[in-house]
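Asker: In the part that follows, the structures are each spelled out as structure tokens.
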Structure I
Amino acid sequence: MAHRVIVVGAGIAGLSTAVALHRGGHLVTVFEERSDTSSGAGISIWPNALAALDRIGLGDQVREAGGRISAGAVRWRDGTWIRRPSAQRIVTALGEPLVVIERAILRDILAGALPAGTVEHGVALTAVEHTAAGVRADLADGSRREADALVGADGTYSVVARLLNGDLAQRYVGYTAWRGVADLRLDPDLAGETFGMGVEFGHVPMGVNQTYWFATERVAEGGTAAAGALEHLRATFAEWADPVPAILAATPPDRLLRNDLYDRATARRWARGPVVLVGDAAHPMRPHLGQGGCQAIEDAAVLARLLGSASDPATAFARFERYRRPRVRALVRESRTVGAVLNVRPAVLAAGLTRATAVIPEAVLTRHLAWVAARSAFRLPQNEEV
């Protein structure tokens, strides 16, 4: 049965959900509060998310638009190797290489799969009310829209999550994340991460002549650097082995983003009647596993599958929460643990813990990576599971 569905938020979670529902035959409208949703950074799409994108018909388009990565090197700041698994081992474990793509390009691919006019920008949600027929959405301009169901895909600061759960407190975790795109060709064998004393720097090719990178650093919340953010990073990583200094030297200031990292209180409820949360609105996580956007894409494919097989949205959404919560809970916990280890004090202890991972057998790490991010890690629910 086709349903009229409002999706709140036009980020990766919202657009993926809208595409999955549209291709399932539902009538979808997307509300986005911002007029400009552009982003200059990249995103890693791991094979679990590629499998979900295949489910909604966009996997090959994303693969063709991004760079494919099969290396996973881990080095210390002086260039010595902590871990250097073979590309074949990683691809075999994951089922295929991961894809690194500009967020803006991914957004355009997703939006391009929707009928013209589906996404309405500058539309802010203020309240949701249940009705006999479904839901009524109250908007900031005083208007109201009715639908059979509503999906909150409006991120960590989700209005919909707070309407379902009340206040959800945020706590600064003590460090910030930097993301950027450099105009530099990176040796594919160096794709991976470089670590220092309580600091990490990740770098992967994004296409032929660009490198997507990210870094985390323990700094004051909302802090600014007198000489500018990019100069601060160039000074911080100046003595590190290449390619780190070269990447920062080739990064234009307008391709740099800073995001202080927060742990948000757990959303006790993801679904109530014909209203449901997906992506960061339901389960925000720290970036260390590269799974925030990937889990949003998994959410989209699973939600569409369940809505297509249930008798009504409320039943589908309750099943969605029941099915997705265990997997996502484990990933949220693990990403938080990784961040805590990397940023433990004193920094020398964090360095010791990071370097100690070299003694973990490669087969153990590869098996765990497959559980997180392999194609086989994404599974649609079977009838007996919901």
Structure II
Amino acid sequence: MVVLFWLSATIIVYTYIGYPLWLFMQKKVSLQPVTKGSNEPTVSVVIAARNEEQNIIRRIENLLQQVYPADKLQIVIVSDGSTDQTVEVVQHLSENRVMVISLETNQGKAVALNAGISAAEGEIIIFTDARQQFEPDVLQQLVANFADETVGCVSGELLFLKDADSTIQAEIGAYWKYEKWIRKAESATGSVVGATGAIYAIRRNLYQALPQGTLIDDVLTPMRIVMQGYRTIFDETAIAYDVVSKNTSQEWKRKVRTLAGNWQLLSLQPTLLHPVTNPNCFRFISHKLMRLIVPAALMTLLLSSFFLTGPFYLGILLLQLLCYSAALVGCSLPTARRFRLINLSYFFMVMNAAATAGFWRWITGRATTAWQPAYSKATSV
């Protein structure tokens, strides 16, 4: 029981504290700055969309307002079996820089992206969704990084809009700040593990077709680029805006799908676990995989604590019971979540439960690429 206790405690502490601390030390001794330039290569923005007639025109207009040479910008919209007027509203545009590809049936985002890349003419491909909005200089900021020949993929910065109706805005905001610090540290010392799906760019010649059913292209594609000998970096000057989840239920659905996708990566690209073929192997395990096994470590820590004696083990047990009790109160009495400790405990436990649910969806073969409804528009930045 002592061994189980300390093993599970080590996994939890390393995942949330140890790995960030290692990155902090890396920044002290091994910085790898990126040399940005002013080159303006041809760019294709690829958007996979399904039933986005309410958002797609606004999205295209935002992209057309980018401070970038008009003759070097192409926008490719791929409708993945939309059953609304997504295709028709795009076709009514008189803008020749916009191409629409209509897939008759819903085949999933991976197939849609592959179709979009096949039609793209730009040297640089930029991926985004129909929901986000870019700052006017996003394209300039992203492509400037490719002046550095070591860079193969660039992830931009995602900022969440304020939404008074969201009950978990503070919790997601705190988590996202923590996550972005890790990504910035990874970028400053080598390569980021994955990219932000709402805003990332790659060299066109490095793209490898995604397997049908791929859940998280924004991890698989950047990791494949790293495995080809290039860096995936994070650029906080390239800013996109999105809306935060309204509530825990909405965040649960998104998180389960994402975490199921992390498990799926192991079957789609087993070489991610090979340190010879994947220079980012240690970071991939530390950043992605360790979080997937934290739920099992939490359960092991709790069970082992019951069988161990002494003031220290008793204190750890009582602390765990306090957190679980607070989460249970938050689950049973939604109004109690206005108390920060209860809401933080509830949010943390729900997100770890989502990791378990994601594993179950993957192992039972029920992970899908089903498109989720877009969040409603938020009020202000």
Structure III
Amino acid sequence: MANESKPGDVVERSEADDVAVVERLIASYERLKSQIARTIVGQEAVIEQLLTAMFCNGHCILEGVPGLAKTLLISTLSRQLSLSFSRIQFTPDLMPSDITGTEVIEEDRGTGTRSLRFVKGPVFANVVLADEINRTPPKTQAALLEAMQEHQVTAAGFPHKLPRPFFVFATQNPIEQEGTYPLPEAQLDRFMFKVRVGYPSDEEEFQIIKMTTAPQDVAVERTLNAREVLELQEIVRRLPCADHVMRYAMQLVRSTRVDQGNVPKIIKDYVGWGAGPRASQYLVLAGKGRAILKGRYYVSTEDIRAVAFPVLRHRILTNFNAEADGVRSDDIIHQLIEQLPVDPSATMDRAMGSRVFAADRTRT
């Protein structure tokens, strides 16, 4: 009987195994999109970014005005995954222990002795929907910091591991100011993507009205389980990335920092604080995820440019001049992409100096 692998074991993979897993990832991606389309009209770019973050094991924050199906999109995705799901409605009176859990005194009726028992909060789930996260004070927002970064919760000095995989998908409303608390930069930086959810097109809005004002009975099929999600996340990280692509991502991030010296004029005029190293890491990782989902076995600078907006928009802090002139972080990112040159001598060798995915050379 073949030996069964355990979590944490190093498993030898062949090139054919890698390609087979990638084919399954692409097929899963298409199935997820088709299932989401049964409930959500349009929003193709938002869905692609949300699924890319999930396959890269990253957290995601969705920002948009009310009524754009942000919560429905995340809950629909969670129903397709054989994963535990928890929704937390953030309110001004929410306490940190309401999220992470708390210790309670438990008495043994037989002996009369008392002991403390940790009761897990709603954060102990594979998929956590943090709904309207900017409606709760910073003290409660910070309760998610350790969970998002370390995948654990510490209570009374003891760490409690969260289940794997673990995602935080948050929503927030950008137009309300009263009764809201903007997320601190340290917590925003934990989110891989900040996705802007825009208004639907004319035809899409007509389809939304038609769909939501008639009787509905939409059954969503289960697509992936926890083991499959973890395996797909691993294969994304194994995708080769050439040095020139990594350097392009690094230079794009470094060009957002005012104190780096030779930076574009728009940075000096409108940026107060640039992106940190985590932005470079997420650019490369998201580029890998996008490349696979597009059916390619190598990462290009085009992948980096495509994911630059959701990765950088919440990591570039604009100053007062930008607010006065109506310059947004997306405008700055667009100009940086236009100005940053791509190395013309760089080649797109699919092997990228690695044997991983070499079998793709036989694909047609």
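Asker: Here mean count of other Cβ atoms within 10 Å over residues 278-285 has been calculated and equals 21.8, so which of I, II, III was it run on?
Answerer: Attributed to the structure labelled III.
Asker: Work out distance in nm of label points 7 Å out along Cα→Cβ at positions 214 and 238 for each of structures I, II, III, then name the structure with the largest result.
Answerer: III
Asker: Sticking with this one: If you work out Rg/Rh (Cα atoms, Kirkwood Rh), for residues 46-181 alone for I, II, III, which one comes out largest?
Answerer: The structure with the largest value is I.
Asker: If you don't mind, another one. Among the shown structures I, II, III, from which was the value 4.9 of distance in nm of label points 7 Å out along Cα→Cβ at positions 222 and 254 calculated?
Answerer: Only structure III yields this read-out.
Here, each number is a calculation from the coordinates, and none is a lab measurement. Keep in mind it's a predicted model, so treat the numbers as computed, not measured. Cβ atoms are built from the backbone, for glycine too; each structure is taken alone.
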